[in-house]
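Coordinate-derived values only; no laboratory data. Since this is a predicted model, take the numbers as computed values, not measurements. Cβ atoms are built from the backbone, for glycine too; each structure is taken alone.
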Structure 1
Amino acid sequence: DSDLVVVDDVAKLWRTDLGGRTVGAPEYCHANFTKYFTDRFWSDKQFAGTFAGRRPCYFNTGVMVLDLARWRRTGYTRRIERWMEIQKSPAGRIYELGSLPPFLLVFAGHVAPIEHRWNQHGLGGDNVFGSCRDLHPGPVSLLHWSGSGKPWARLGAGRPCPLDALWAPFDLYGPADSAAEGSR
């Protein structure tokens, strides 16, 4: 994703052992999948049965480690596209929220867990003043402004959250860059 900053050696993430799995990501278990899928999805036994026997864990698709050889061998692109085609069918939507649900349909419960330090997600909160989020407890290797609030928008509007200051040095179009342009 474009709304993240790596603050550690990314080679450490690259060396993650996927334990024979195709996808590795920080997992968040005991999730309530009902908010990701529509009534049409849950009322269809075949669709709803997709999650039978699988742990209810979600992962953020913005930060993943993939075994691309295994991905290609197993045809995961086609599996994800199949769910996207069902989503676009005249019968109506089966999920909400963009890219996450098709990945959940294919991979939920089958993801190699990666330390949460590699996705301090949810920092975006939203752009409403006072809706800032703090870091999750523990070490940090990657900051992720997932959510509707983006640091560049808040910085540009003059209403930043405290953690947006960590983004500011990487903002190529921010006020600091404009000042430098004017002094040339």
Structure 2
Amino acid sequence: MLKVIKDKIKNKNGMVFIEFLVGFLVFIFIFSFFFDLFQIGSKKFVMTQQASQIVRQLAKQSGIQSQVPLNYPGGGGSYLTSSQLIKVTEDKFKKIGVKPEDWSIEIILRDKAQANGERVISLSDTSNIKADYRDSIGIRFTYSYNWGLWSQLVPGDFNKTTNVDKYAFCEYKHDYSNWKGEED
């Protein structure tokens, strides 16, 4: 094989073949990198968009519960339960090829008793998380991804995790009997 390559190098026709081969390999590397980058970027975009929608809904509802709270304005038509939220997110991610075990949602509430000032609760079908009017609420969306084509060409560990944190202020007052107003 080495003799054939040496002969092709001496012969100018063989040099064109080698240049073509090197150029083709460079093209494959660049194509695989940008293909994976585009896929990861589009999934990250969908994840960020979904995180914004979720935190907005949680802020409107002042948390999330497994059942629609009594006297919630609009009733079940305007309230998203924890199981509905997980189902909507699963469906959206299934459309772009993300498995349910590759992502998780955590609810972040402000809590002065905690060392870092926040309490983090993992979202599940039975989550009952309440916040009150003007409280800070947030989500941490964690997503695991991998480089598909690029990892086949370049050695190394290409399984990574990314987080999206979004915050909002709650808009719904659960109990008006202890209403303080907005002066404080």
Structure 3
Amino acid sequence: MFKKHFIIIIAMFTLVFAYSADPKYVDVVTAKNRISALEKTNTDLNAKADSLRTEIKNLEEKNVKNTKQIEDIKSTLDKVNVRSSALYYYAKEVIDVETKKAAMDSYNKNLDLKKKLEAKKEELEKETKSNNEKIQQNTDQICDSLYKVERNTYEIRNLQASIDKTNNQTEYVNGYIKQVDSFTSEAEALLK
């Protein structure tokens, strides 16, 4: 996990330098459309990350409950084992047929309970393991989403800088065109 986070940090560092270059001249309408698309993507990615965080929180809470239940089952299994041993011993030592049969019936019920408890414990352990794997997958997806948001944000900043540069150029050229038009009007007036 550390390795993946390290790679993401390096990639983000690279993005900073990749997008810190001088802005280029762009078609303003196209750039604004691209910015809108990137902002929508960022909104979607942030919503996805929030949803995954909620799912992680729920899975972690479930794991806490599972761990508590597993510990309770282990404690109960210890008691069941002690009682099973005692019942087995009593069943061997008792001479009375009815009492011996009752002890063996109780012993068999205890064994059945032990199997059910062990099966439940195993089920909870598998669920916890599966939850942990899902938590890791979600964490990786969150990191991926956040990386994409950062990448998009840098692209938005670069596009905005390019739009500003293009607008400044357009303003400058339009001012020059006005001067030329004014000069042309004055020159044409001399021709009359």
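Miscellaneous remarks
- Answer label among 1, 2, 3 for the case where P(r) over Cα pairs in 10 Å bins from 0, in percent, calculated from the coordinates, equals 8, 26, 23, 15, 10, 7, 6, 4, 1, 0: 2
- Computed 3.2 for distance in nm of label points 7 Å out along Cα→Cβ at positions 32 and 88 - originating structure among 1, 2, 3: 1
- When helix-only ellipticity at 222 nm (-39500 (n - 2.57) for each DSSP H run of 4 or more, over all residues; to 500) is computed for each of 1, 2, 3, the one that comes out at -8000 is 1.
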